Structure P
Amino acid sequence: MYLPKHDVYTALSSIPSVTVLQGSQKTIVEVPAITFFVSDNAAELNLDNEINSQSVEVTVDIWASNSSNADDLLAQTETKLRGIGYRLSYCTDVPDPENICHINTRFTGLQTN
């Protein structure tokens, strides 16, 4: 079974000057920051009851002090995750009353065995 957290964390951590935290319940102390969690990891089995492939979805939240910085971080995130086989499948700006720019995204990938 493919467990994607390590690969995603490594890719996101290679973005300079950003804090990367795994898990959706983390408290952001400073920006810029990225939080992520694996929101789906569904296995498809073959006739021998072995994993043939896995459909993976990773939810990534981007936190920044302004819209320009958030957009730049989104572009870097997309490039890094595309480099390990994920594609951006959803993206939205999230209103934040604390004046922190927040972008919520989802990335999907297919792992074959």
Structure Q
Amino acid sequence: MGGWINLIICLVPVYLLYRSGQTPWMILAVVNAVANFWSFGVMHNYAVEAKKSKVDRLRQNMALEGRLNEEAESRLNKLQDNIDPESTTHVPNWITTINILTFVIGISLIVYAVFSK
């Protein structure tokens, strides 16, 4: 949910700067919003893939131990579907840094758009 809020905050200055006719600043806001959306998507995809690989490793270990039956397979499928990727996986710092910087730039552009009228 937080990623979507960050994206909305980065999209607000696009609208405000477009309405005020400040095209160069609006282009900067568009580039910033695109970078924010990209980093949000990368973080989400990284977390989902990391969790999927963790469940796959668990499935493989259970198969090697001879404990993989239909009931265990069903539980593993439920586990894979019900995992919250944001709370269980660490995303690389450089992606998080890009997301935070674009968020701060988005807030700064909102402040600029409001006070530059």
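One of P, Q was used to compute helix-only ellipticity at 222 nm (-39500 (n - 2.57) for each DSSP H run of 4 or more, over all residues; to 500), and the result was -30000. Which label is that? Considering all the candidates, the number was obtained from Q.
As an exercise: distance in nm of label points 7 Å out along Cα→Cβ at positions 4 and 76, calculated from one structure in P, Q, equals 2.2. Which structure is it? Attributed to the structure labelled P. Can you tell which of P, Q yields 1.53 when Cα Rg over 2.2 N^0.38 Å is derived from it? The structure behind it is Q. Each of structures P, Q was scored by relative contact order in percent (Cα under 8 Å, 6 or more apart); the highest score is held by Q.
Of the structures labelled P, Q, which one yields 0.30 when FRET efficiency 1/(1 + (r/R0)^6) of positions 44 and 68 (r between Cβ atoms, R0 = 35 Å, to 0.05) is computed from its coordinates?
P
Readers should treat all values here as calculations from the given coordinates under stated rules, not as data from a laboratory. The structure presented is a predicted model; accordingly, all values stated were derived computationally and were not measured. Cβ atoms are built from the backbone, for glycine too; each structure is taken alone.
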